[in-house]
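There are structures below to look over.
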Structure 1
Amino acid sequence: MHTRLRPMTAADLPTVLATEAVCYPEPWSQRLFEDCIEARSKGYRCHMLLLEDASVGHAVLTLIADEAELLNFCLHPSHQARGLAGVFLAALIAELSEQGAAKIFLEVRRSNAPARRLYRAAGLQEIGVRKNYYPAEGGREDAVLMGADLISAAS
């Protein structure tokens, strides 16, 4: 299983949007991805995960000073439950560390137990809750805040 990261480009957006649509109840818009791709100078990092040469996932992060935030992390359902998400997340964290990140943060739906397990396995801890953060069927859903110190995680 040969995987690699590469920067996301506008040409990737049809694949990205299709994956978003099958993964999330509230997928990101094309305009939002375009804005993130164009904002590299403002700290945004947009990545594609390739398996062999096929795009199977994407991620959007920010890196400002020494703090990174994982804003979007998505793996196509046909490639889930095979260990790829852990490989993808580890590659992103390693790249962020190389670029000077000392900490990483993210928000995840309280109901997304598989993602919370993945993030805990990568060394992130639950550090707080944002009440009613995400739109959800029948109302709103809490976001669980997670974070890790990458310097101690790399030691």
Structure 2
Amino acid sequence: MTVRVQSEDFDAGREIASLRNGNPQVGAVASFVGVVRDINDGSKVADMELEHYPGMTEKAITEIIEQAKSRWNIFEVLVVHRIGRLMPTDQIVLVVVTSAHRGDAFASCEFVMDYLKTQAPFWKKEKTPDGARWVESRASDDTAAERWSKG
């Protein structure tokens, strides 16, 4: 498992290829890339600032990955999450999971992303025409994460 919190952009194709690393057991790779939107909650977003608590953030993400590994038959998981100032269309997060089968890869990738949105300590501030505002957690993200506790 690999967890990186960084300000630099990432190359999703290169990261996926590196994670697969020619492993002939890998039959499925599921990935998700989150991107900064130019509109949120009806307001234009000029940029977004992401902050985190070093050490605590990586630990929380590692625990999420360990939960995924205990639920599904997966090989490797990569999470790259960016911090700092990001503009619309910039990549924010990459989650990649390898497995022998697509069902495990898809489900675990979605699980990791759902829990990242609700459990990982990141703080987002958007700059809008009305000024800067902290991004509040969404009930829809909580609902998405809650469904995993039922399974």
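Brief remarks on what is shown
- When distance in nm of label points 7 Å out along Cα→Cβ at positions 37 and 117 is computed across structures 1, 2, the figure 1.0 traces back to 2.
- Of the structures 1, 2, the one that 1.00 was derived from, the read-out being Cα Rg over 2.2 N^0.38 Å: 1
- For 18 (relative contact order in percent (Cα under 8 Å, 6 or more apart), calculated) the corresponding structure among 1, 2: 1
- Value -9000, calculated as helix-only ellipticity at 222 nm (-39500 (n - 2.57) for each DSSP H run of 4 or more, over all residues; to 500), assigned to which of 1, 2: 1
- Mean projected area of the Cα convex hull in nm², for residues 13-68 alone derived as 6.5 - corresponding label from 1, 2: 2
Values quoted throughout were computed directly from the atomic coordinates according to the rules given, and no laboratory measurement underlies them. What you see is a predicted model; the values in this text were computed from it and never measured. Cβ atoms are built from the backbone, for glycine too; each structure is taken alone.
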